[in-house]
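Readers should treat all values here as calculations from the given coordinates under stated rules, not as data from a laboratory. A quick note: this is a predicted structure, and the numbers were derived from the prediction, not measured. Cβ atoms are built from the backbone, for glycine too; each structure is taken alone.
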Structure 1
Amino acid sequence: MRFGGVQLGGRLDRYVSSLFIGAYATSLLLVVGLAIIIDVATNLDYFETWSDGSSATTGMIVRYYALNSPFLYLQVAPFVTTAAALFTLTKLIKYNELVACLNAGVSARRVLLPLYAGALLASAGMFVLRENATAAFGERRDAMKEVLDQHRFERVLEDISLRDVAGNIVVLGEYRPEEFTARTLQVAGLRGRSLSFITAVEARYEPRGDGRMGWRLVEGKLRETTGDTASVRDLEWLELVEFTPSDVLLAKKGDRAPLELSFAELERLALRDPSNLEYQTLFHYHLTFPLANVVLLLITLPFLLGRERGKNLEGLVTASLMCVLYFATDFVFRSLGMEGAISPLWSSWTPVLVCGSIGVALTEGSRT
């Protein structure tokens, strides 16, 4: 099949693709490596001696960054793709290969088709990687980060609030994942016409008599109010709400690092708290952010096309400014959506649609 006068997958596509793949590998090592260095520099306390005299081992820190590398990549992936595409185009211009293609009647847009195809693959890869990496080792990464941040091997989560699917509210003063134990539990919700309030000094997640898992309460109390009538009784097993230890961990992650939530995790959180604008915005954002791989190419590559060999610096500077402008716009709209100033749908899709349209116009109008 021919497209733009050239066989799809032919020698030209294979050559440009090989340049792009090599540039992508180099950009990946450079950008992700730089991201890791910056993260290490901002977390030098990982290497400090803890208050009890112990400290994190070098092996633990190395394992943490090995687990965290895919998530760092997800934050900078569009930069990797854009840098690789700019490097590839610069090389084609430097050795007059783009000019040769133009003289042969092949447009610049057709020559650069493998770059846009690669950007689409990177977009799909980001979505797949986020979901699979989170499911495979996201919890282990989070647990190690908690240890390094809190300077203690025992993992303790504090001040956790969550909702169940019925909208009942659960507040935990403390939760220890290794022991499946929560302390200072409070639950508020409705059961029929009654307002129910449950308190307990401690709750342990363990098997019930019928084999199902549940929360056994220590000094559990249930207070029910119906109209002017109130009653109080002891409670051995948690009633009214349904949640699991994984729901507790997810609620804490959503509160502490919402941008690191996967699409599936946001779906779970939004189901329990459908009025939460932050979750709604990030739900759309996880769909649109990968598209930045393509949008950035549309708004940067045209500034290198049509320039003479050896005079690409101005184009590269302009392309870099366009990247900054796009991410600044993306940040502003995302913030407006999370604050409720505009709808979550428009806050996530407006930067992609507007900048993408500008990019298409720039590409069509470029000198080719």
Structure 2
Amino acid sequence: MHQKANYYAEDLINTRILDKVGAYSKYTEVLPVEDIINGMLDWVRVIDHNGVIIYANKAMQDDFDYPIIGKKCYEVFCQKEPCDNCISKMVSTDGETHEKEEKFSDRYFSVKSSPIKDRNGDVIAVVEVLRDITNEKILNQKLMLKNKQLKDDINIAKKIQMSFLPTKLKQDKVNFSFIYNPCEELGGDFLDIFMIDEDHMGLYIADVAGHGITASLLTVFLRSSFNRTTLSPSVALTELYNEFNEVGFDANLYITVFYAILDFKNNIITYANAGHSTCPIVFNDTRFEILRSPGLPICNWSEKTNYPEKRSELFKNDRVFFCTDGIIEARNSNDEQFGEERLLKILTSKKESPDIVLNNIICEACEFMGKECTNCSFDDDITMVLLEIK
């Protein structure tokens, strides 16, 4: 009986394939359809309405040590019950093709079940192609494990990076607020605010080339190498430049840094710039000053460099604003930049507290990009600091 069923299944398969090949059916005269199916490395089997295998190609029969024709489709895999998600039953019921992944013993298969229909369109059997995807599955599992390990490492690196950010300073001469919003889990921007002594506060803002792990490691280098004791911004940046070159970073890696020291005793801000493109501003109701200063980024493009220092007076109620270029270069759907003018208008329009002003900047930039303020993402790191002299 199984021999007849086998012949019947072969005729069905031959008929279905001949229907598909159409004009190319002449090639079956020299290359029979059965030889094509038996030449496949994938397993091919035909199952009747009762779940009995009535045909199996050579690849499938050779992989089993016992006859499988006449057995239930699940019995050949040493199962006592049909699969919970039996797609051959689905095919018999709705006449549509279904796919799934299934594990049999220690092997994984991609299973595709399709209907075999008679000329009236009624499903009379199901043909299944089982492709062994064990190697791909194991490789994918290894990749997922590596990916999890990488994410765990990134989370640790993120915690370390965030721990380097400034906290509220216990001193009564300045109010400040900052926003640090990396566009990825690890940012390439960085900032630090610290007291050098009772009368001097240091503040630098930096932008590292790129994003991700490499950029975050450069921020760690910056934080650990920066001289937080000198009262000269020029000396601090020159020492950082020299140490960067001693390490021997690649030529495509660099850091832009703007460093300022606020002298509260003499009401002076002293600053130097290592290639930072967005220069800070000092402003109040009657004053507006851009702290411009030239200087090469922290890089290995030149053996030596120097960072000229500049000074400016500070007055009560002065505000000092630092940022990286992310907020200025935020773009809307028309590819327009948020720009400096919009930024300056927000900064100078109201005398609200520094934290409220910075949040207003974020919200207006999000609105400019057509996004909700509460769920807004940027294409670049966003880092801003606003100080107010008491």
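A value of 16.6 was computed for Kirkwood radius over Cα pairs in Å, for residues 236-331 alone; which of 1, 2 is the source structure?
1
Looking just at Rg/Rh (Cα atoms, Kirkwood Rh), which of the labels 1, 2 belongs to the structure with the highest value?
2
Given a computed value of -18500 for helix-only ellipticity at 222 nm (-39500 (n - 2.57) for each DSSP H run of 4 or more, over all residues; to 500), which structure among 1, 2 does it belong to?
It traces back to 1.
Can you tell which of 1, 2 yields 0.65 when FRET efficiency 1/(1 + (r/R0)^6) of positions 124 and 268 (r between Cβ atoms, R0 = 25 Å, to 0.05) is derived from it?
1
Upon calculation of FRET efficiency 1/(1 + (r/R0)^6) of positions 52 and 172 (r between Cβ atoms, R0 = 41 Å, to 0.05) from the atomic coordinates, which of the structures 1, 2 produces 0.00?
Of the structures listed, the value fits 2.
Quick check on the output: 75 is volume of the Cα convex hull per residue in Å³, for residues 260-315 alone, derived from one of 1, 2. Which one produced it?
2
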